[in-house]
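Please treat every number below as a calculation from the coordinates, not as lab data. In this text, all values refer to a predicted model and were calculated from it rather than measured experimentally. Cβ atoms are built from the backbone, for glycine too; each structure is taken alone.
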Structure 1
Amino acid sequence: MYLGEYAAHLPGRPSNIETALAEALYLTTLERNGDVVHMASYAPLLAKEGHTQWHPDLIYFDNSTVKPTVGYYVQQLYGQHAGTTYLGGDIDISSNQDAVKKRVAFSIVRDDPSKDVIVKLVNLLPVAVNTNVDLGDISVSGKAVKTVLQGKPDDKNAKPEQSEITANKQFDTALPPYSFTVIRLQTL
């Protein structure tokens, strides 16, 4: 199945953290259904500033500058950490309220060529969410790279920041408010 032409927007059609995280929630769902959904595309992709027919667009440009949006960085993180096999891991979050569950999403995949396990966590709430990730019987080396895209809901200039962390097959991690977190773990 191919699901095309998606983009999240609010009144005024800004491209900001809030819309980018809504798209991340959507992509997480697609990834969990990767056995059926083989392709998806953002639309529109490119737009010359001042000459658009639609908002939002993923990448804006003028005659001398390319200007990726926050949504672009969500797409980039999904592309760089796509994985080839969906894993049915388990994540507990600090609240069981239905409103919280609709604004927090996760997926866990394995990249077969590198054998890395990739955990993606989306938090579209104004508060931090504590999570416990349980990878079951997957053995990991303890070395991981954590990438976080975060900001205020109307932030249009947020970019991902990367750090190295230690994580075992079961670990706790706090998701900052309005954030998309990717944790890439090396396996044994």
Structure 2
Amino acid sequence: MSKNYFVHPSSFIDENVIIGSGTKIWHFSHILKNTKIGKNCIIGQNVSIGPDARVGNGCKIQNNVSVYKGVTLEDEVFCGPACVFTNVYNPRAFIERKDEFLPTLVKRGATIGANATIICGTTIGKYAFVGAGALVRKDASDYALVVGLPAKQIGWMCSCGVRLSFKKEKAVCAQCNGLYKKAKGKVEKIKHK
């Protein structure tokens, strides 16, 4: 039986790994044991995933990213080049803290920009957008646009990736005409394209 995904010959896949159909794993990557990668993902060069990590369907993980144990990427998450996930809040080389891993959740459709750092124990909301180089140390709401060191929310993003401009408590996306409403510091999509 032939596999229905692609792994470049320079990459390594450990035992007990599940890889969905249509997924492509490129040069010098390593998928560690007990990891599950969904369908139609693109895993770039020099990527390490796992052990015990979860990557949803349709994710794109660019070059030089490590997705450690405790990190879960839901469907259609974009991880920009060299973005960083941590899994221990206060690491020391001489103290083993594997029992202190804090979970990180990146929800459906979120984007993490190049060289951004996501501190463990945080949740990045669905369709949120983390700007390049940002340092995220607290949760980002659904559709939030967060940038800076440390990251601060400066606006809202449409699910199609365009910044929203609110008038009163509503916004219409200039790209896809999606309709959004804002209430109590949260944004919700109320009409799809």
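Looking at mean projected area of the Cα convex hull in nm², for residues 15-62 alone, point out which structure of 1, 2 has the largest value.
1
From which structure (1, 2) was helix-only ellipticity at 222 nm (-39500 (n - 2.57) for each DSSP H run of 4 or more, over all residues; to 500) calculated, if the value obtained is -5000?
The correct label is 1.
Ranked on relative contact order in percent (Cα under 8 Å, 6 or more apart), which label among 1, 2 comes first with the largest value? Write down the numbers at each step before the final one.
On the way: 1: 23; 2: 10.
Looking at the calculated values, the largest one is 1.
Given a value of 2.8 for distance in nm of label points 7 Å out along Cα→Cβ at positions 87 and 111, point me to the structure among 1, 2 it was derived from.
Working: 1: 1.3; 2: 2.8.
This figure was derived from 2.
If Cα extents along the principal axes in Å is calculated from each of 1, 2, which structure is the one that comes out at 53, 45, 22? If you can, show how the numbers build up before the last one.
Working: 1: 52, 35, 31; 2: 53, 45, 22.
Label of the originating structure: 2.
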